[in-house]
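Take a look at these structures.
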Structure I
Amino acid sequence: MVLDPLDIKIIYRGSGGHLEKNVIMGEYLRVNPSFKGLFEYSRRGTPFVALGEGRPRVMITAGVHGNEIPPQLATLELIKSLAPLDITGTVYIIPFAAPWSTMNNTRWFKGVDLNRSSHAPGSVTNTIFKVAVDLNVDALGDFHSTAPRSNPGRESVFCSKKPCRRSYLIAKYISRMGSSDVIVYENAASHYKGALEDECNLAGVGAVTCEVVSKNGSLTLGSLERSLLQMKAFLKYFNII
């Protein structure tokens, strides 16, 4: 499939990396050369892709932990499926939050856990959070993978009920569409500080964190497809597809 030129911006400089140096990413690019431009942009920093226009507006992020491969590839598959469609609304996609981390196949971005630093001014995820707020998005889905026998170690959707109940409603919908477990907290940020999902919910942007099961740094069979299913369920909640 040949993609039309994508609407790509760099929203954070200093996070860039040569994604093709990650063996799995490099193999994906070999099979899908239409993404060469996006990979080249990612050398400069955090790429931001916009598809469609108008309302609703939602944001999908992946790669907050660079060694969680399935959701990063799932965003590329999502771009391929959405690009030729006349979708309802706008979908903003950040396929690699920190390409440097993905290149090095590491959870950390230069010693920082980006899913514990969204509240910290100047961090990659704080910038993503601010972009979501500035764009007045209706919701944000942050997509991850979890290793077996880790936390949570199972396919799931994290959410909270307060102060933004939409988080909980989105999670319940994704669960019904694909059987992911719902992990719900009464209040956002009650168990973790600095998670992108929590910072968004505290600001009134309904957000969820979706997890599929895959060994860290690898692509477990079926995990890409499960992550893509979660992403499509997220979009279907808003009748975008």
Structure II
Amino acid sequence: MRTLSHSELLQLKRWNTPTIYNGWEQITKQDRRTHFNLEETRDYMPQMGPMIGYAVTVMCEPGNPEHIERHPENIDLYREYIASIPGPKIVVVQDLDKPAVYGSYWGEVNANIHKALGCVGTITDGAVRDVDEMCNAGFKAIASRMCVGHAWSWPVRWDCEVEVFGRKVKPGQLIHADKHGFLIIPEEDQERILEASRFMDANECNTVIAAGRDAAGKSMEQIVAQLKEAGQTFGAAAKKQYGSKGEW
């Protein structure tokens, strides 16, 4: 399975995550209730738009000082792991203190370090701090909350399966994320995800959205009929293309 080209990733980044989901559900054999976060996320840099990248994973436990004392070598080994993976990368961090929050794995320093290592942002069920400075570094953060300190933030385990916001994430999985949440795109669906997202976005614009915008001066009876016809046209186009009528 080839990884998507930089050009393809940039094009996928032009749409929000719900639009990518609309394309994904047309082509996947997976359950449409899966592959996205089950708990609410918070995007602390919505002005940066969506991010897309391949998952690099790490667990931390800021409330436990023993990790730094027992394994001071972890930081170098962890950074070597991050550096060894081709980008773009999204750092997916499971905070083992959850639901407690004792400190943030992320701040201005760690954001700049990971940016240098080819990472575009993070998804963490823990906290972030230095939000303005992280944004200035061009490093996007989707997290559960903000906090003041970092406590004993240290990599505990990495390159392993983690669970964030109710969803398990494996290293290497392709993730699209924005203020709505995140979607893990299965390997078997990556080849067609760009075309499907494009098609479904255009299908909406050409039918149901256009009908919804073209209501001025029309009676309610005409509007209802117009919306019904547009919905049928939308469904027929999706079914012809993918064998399923699709939804919006």
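No lab work stands behind these numbers, since they all come straight from the coordinates. Being a predicted model, the structure only gives us computed values, none of them experimental. Cβ atoms are built from the backbone, for glycine too; each structure is taken alone.
A few comments on the model shown:
- Source structure of the calculated read-out (P(r) over Cα pairs in 10 Å bins from 0, in percent, 7, 29, 30, 17, 11, 5, 1, 0) within I, II: II.
- Comparing relative contact order in percent (Cα under 8 Å, 6 or more apart) across structures I, II, the highest value is found for II.
- Read-out distance in nm of label points 7 Å out along Cα→Cβ at positions 176 and 200, computed value 2.0, structure in I, II: I
- With distance in nm of label points 7 Å out along Cα→Cβ at positions 104 and 216 derived as 1.4, matching label from I, II: I
- Label whose coordinates, when helix-only ellipticity at 222 nm (-39500 (n - 2.57) for each DSSP H run of 4 or more, over all residues; to 500) is calculated, return -9500 (choices I, II): I
- Distance in nm of label points 7 Å out along Cα→Cβ at positions 32 and 168 derived as 2.5 - corresponding label from I, II: II
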